[in-house]
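Engineer: These are the structures in question, set out in turn.
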Structure I
Amino acid sequence: MATTASTTGSTAAEKQAQRVGAMSFEAIYAAYVAKAEKKDRTKREVDQVIRWMTGYDQRRLTAHVRKRTTVERFITDAPALNPDRALVTGVVCGVRVEDVEHPLMREVRLLDKLVDELARGKRMETILRSPTGS
């Protein structure tokens, strides 16, 4: 019986990852910017957070948004996922990011968490897990 429950959970997680992975990164990006701007943060700050995590430069980030690249492609093509993203912990959208098992969903939740911290007014040095951040 435990095998069935595990398989069902795994299937649900995989379906969610497929659904999210097929979404346009532009749609998620627009939601991130709207969330940040609603809390008096800027698109530039959202871009900085995304660039920190993924290693994209501004030109390539903008190109992915304009081309409506899928979320899966955006994450898998990231030039240099920041190893310090492992320091990002906590709950966003009711999910503890460090407990997310599916690789794509973990990266998406990490981005969600970083943008959430930005919208909550945290200092950029803290969000980016800089050695001088506190």
Structure II
Amino acid sequence: MPTRPDRTQAGSAVVEFALVLPLVLVIALSLVQVGLLVRDRLLIEAAARAGARTAAVEADDGVIRAAALAAAPDLDPASAGVAVTRQGSQGDPVTVSIGYDEVVRVPLIGWLFGSSIHLDAAATDRQEFA
């Protein structure tokens, strides 16, 4: 015949679940935010590469900025900074650097990540024009 659980143990699973649930929720939300940060980091790297390819054949910084930001359409252009560094002329390197301030978008974990995170990427290519 099955025995009945001790009355002092009744409800302990619910209490344990209530104690562990906030920790599990914070971990799950943190993983979502880290995934968003990785995605944006990849977008910024792709934008820097596109900017470097454009800078190899264009001298106008405005065109280079537009090409870099067009390669990452999901990023907020107001939060992105594009810098072009040229050395010499044809055959010399040109570097496009992008800085982006990513706002923490997942609720309840702002205290863990802060209000924003700064991401940087740079790409270098050879200038093809004189």
Structure III
Amino acid sequence: MNSRVVLSDELRRLVESRMKINLRGIEETLNEIFQNQKLGLEDLRETIKSLEESFSLLSQKWSLQILYILFFRETTGFGEMKKILCVNSRTLSDKLKGLDQYGYIKRSVEQGPPIRVKYSLTTRGHNTILLALPFLYYSAAT
């Protein structure tokens, strides 16, 4: 049996067991909040509108994959990321610009020759992928 598959299965089981605990805690917290304050339609509309940009950016193809790569690789160059994702330069460049603009990743230029561009996660990007990974593993398992 391939050791990578075993590690992946072990990781998935660990994530699933911890997710149950976390989901229970999140649900209890939200229930307490919603019991104490009733949200009207306008409140709900404003909340959704305030999250719209994040929903849009993170739901786009490649965004979570880029964060995932940077989480495990810490810093990655443009060319390496392009090879991992098998994506064209224009698409990757656009996605990286958006993630940088909204503070999920940091772009660093190393003076050359040749000039090298490296990408890494910001605290926001790191925390986002930490929250997204259990969701992704859970979604893939069910």
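Rule-based calculations on the coordinates, nothing more; no lab input. Model, not experiment: these values are computed from the prediction.
Engineer: Using Cα extents along the principal axes in Å as the calculated read-out, with 49, 36, 28 as its value, let me know the right label among I, II, III. Can you show the working numbers first?
Structural biologist: On the way: I: 49, 36, 28; II: 92, 28, 21; III: 60, 46, 22.
Working through the options, I get structure I.
Engineer: To continue, here is another question. One of I, II, III was used to calculate helix-only ellipticity at 222 nm (-39500 (n - 2.57) for each DSSP H run of 4 or more, over all residues; to 500), giving -19500; which?
Structural biologist: I
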